[in-house]
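Derivation of every value follows stated rules applied to the coordinates shown; laboratory data play no part. Source: prediction; values computed, not measured. Cβ atoms are built from the backbone, for glycine too; each structure is taken alone.
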Structure 1
Amino acid sequence: MTTTKNNDQHNTLAIGIMGAAGRMGRMLIEAVFDNPDCHLSAAIVRADSSLIGSDAGEVAGIGKKNVVITGDLTAVIDDIDVLIDFSLPDATAETMQLCAKQGVAMVIGTTGFNDSQEQLLNEASRQTPIVYAGNYSTGVNLSLKLLEIAAKAFGDTADVEVIEAHHKHKIDAPSGTAFMMADAVASARGQHLKDVAVYGREGQTGERKSGSIGIHAVRGGEIIGDHTVMFIADGEMVEITHKARSRMTFAAGAVRAAIWLKNQPARRYDMQDVLGLNNTK
């Protein structure tokens, strides 16, 4: 059985986890149970998953928690205050349309959206509050603020290169975090990332174009997530680096975002909003 957001035994935020069977989903389940300000009301997997009917806590390796995994979001959506979704773009696109219709807030960590899915995200956020971020760690989001400061200080006097590394199983490249970092630099310099981004280099590329931002992806082993942004000026170089050492950092950040989102109006937010780093919003 699943708990409900109106259950008197749980005067806390009711969180649902989409993609509960995956590695990140299991981390999110654990993070919810580690936080006293929320409780797990639903754990959802694909309709063809063999884990349907299993206990979410046992699947996450933290013992029985009396939350049964389901393959049908519509059956449990009334029990959810905030749905956390770290799944795949097509699945998330369907989920956010349902959540928008039902008025369920969302925390989305899915990356790799195409233009039409980005548009769906913007439309859904006009109906229900959504936090969308490529990375939910405090350190990464602090790094974004430092990148903004560095980009404004260097201006066009430094060349910028972004290098990211992830495990061999990651299916999209560059990472959502790399895009966030590159976009932070571009925005601080008054640029549009799509106009200045250069993805890797091969062959006779010619001299580096002034103002461009190089973005490079490395894949291998079990790297959780390393990101470095290099500001390369004549005579000096500054590097801002973040290295993730546990996926629980991302999971705990997503739960923090869900709790923050509880009383927010319908709008699209990011982790900078959650942390109070967006002074202009």
Structure 2
Amino acid sequence: MTILVTGATGNIGSQVIEHLVNRGADVRALVRDPSKADFPAGVTVVKGDFLDVDSLRSAFDGVSTLFLLNAVVPDEFTQALIALNVARSAGIERIVYLSVIHPDVYVNVPHFAGKFGVERMIEQMGLHATILRPAYFIQNDLTIKDVITGYGVYPMPVGDKGLAMIDTRDIAEIAALELLRREQATQPLPIHRINLVGPDTLTGADIVAIWSAVLARPIIYGGGDTQAFEQNLKQFMPAWMAYDMRMMSERFLTDGMVPEGDDVQRLTTLLGRPLRSYRNFASESVASA
């Protein structure tokens, strides 16, 4: 019984592998370049690419449970559909798919719409899967930490609806627990969706209040101008991705990322501990500077 982890060298995938290994699972990691893989002892490394079907067939052979994580790339949707079709042909009946919260609401945001299409495939083809729907990753704000600490501005267009930001460490642990639940079940389990949220739903004003307290000086909220946000992003990412992020930020402003009634309690129970907060993240990031 083998669990295959895709996106294995990324922030979430690598942590998922660590949790699985610590819990005694037989783990296989799918990577593009095995020479760059650095995993705990006992992890089997296989070379593969989502667009190389033969490599997927080889990697999926003998796998019982699949963790499917697709990066935000122009052909993300195609990659996911190929992976699921190959998994189905390989007889894999236990899947955990990393989607995104509110993909049925953020319908004009390319990577949200793509993930919702993947969810529909899972459902309509009768695949047995847990669909994890994370909100905004807290660690995304590491990319703007220098702007916050250096210029005293929080630039992300969060708005006043609120985002239930979640720590990627919590995402990875929950994913590992779901993989093990499916792997250890006596038969394939039905489709199950879980919203992955943090303990607090934070507005732009809430976030700058946290940073102001942690840094002991005023931080102002500079969000709201999504056009400027897109232009800034284009300095360090492709134009298509910057536009995708702009579309997402505009939905932050109009819809937010608000959890459902029992999401926080469900995740707290699943983990057996409180969820990590944005305030903890801010404090940790300042302390490690």
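When mean count of other Cβ atoms within 10 Å over residues 48-55 is computed across structures 1, 2, the figure 13.4 traces back to 1.
Of structures 1, 2, which gives 4.7 when distance in nm of label points 7 Å out along Cα→Cβ at positions 56 and 232 is computed from the coordinates? Among 1, 2, the structure yielding 4.7 for distance in nm of label points 7 Å out along Cα→Cβ at positions 56 and 232 is 1.
For volume of the Cα convex hull per residue in Å³, for residues 72-183 alone, which of the structures 1, 2 scores highest? Write down the numbers at each step before the final one.
Numbers: 1: 129; 2: 121.
Going through 1, 2 one by one, volume of the Cα convex hull per residue in Å³, for residues 72-183 alone is largest in 1.
Here Rg/Rh (Cα atoms, Kirkwood Rh) is compared for structures 1, 2. The highest value is that of 1.
Name the one structure among 1, 2 that Rg and Dmax of the Cα atoms in Å, for residues 88-143 alone of 11.6, 35 was derived from. Only structure 1 yields this read-out. In this comparison of 1, 2, the computed figure -10000 for helix-only ellipticity at 222 nm (-39500 (n - 2.57) for each DSSP H run of 4 or more, over all residues; to 500) is attributed to 1.
When FRET efficiency 1/(1 + (r/R0)^6) of positions 80 and 168 (r between Cβ atoms, R0 = 41 Å, to 0.05) is computed for each of 1, 2, which one produces 0.75?
On the way: 1: 0.75; 2: 1.00.
This figure was derived from 1.
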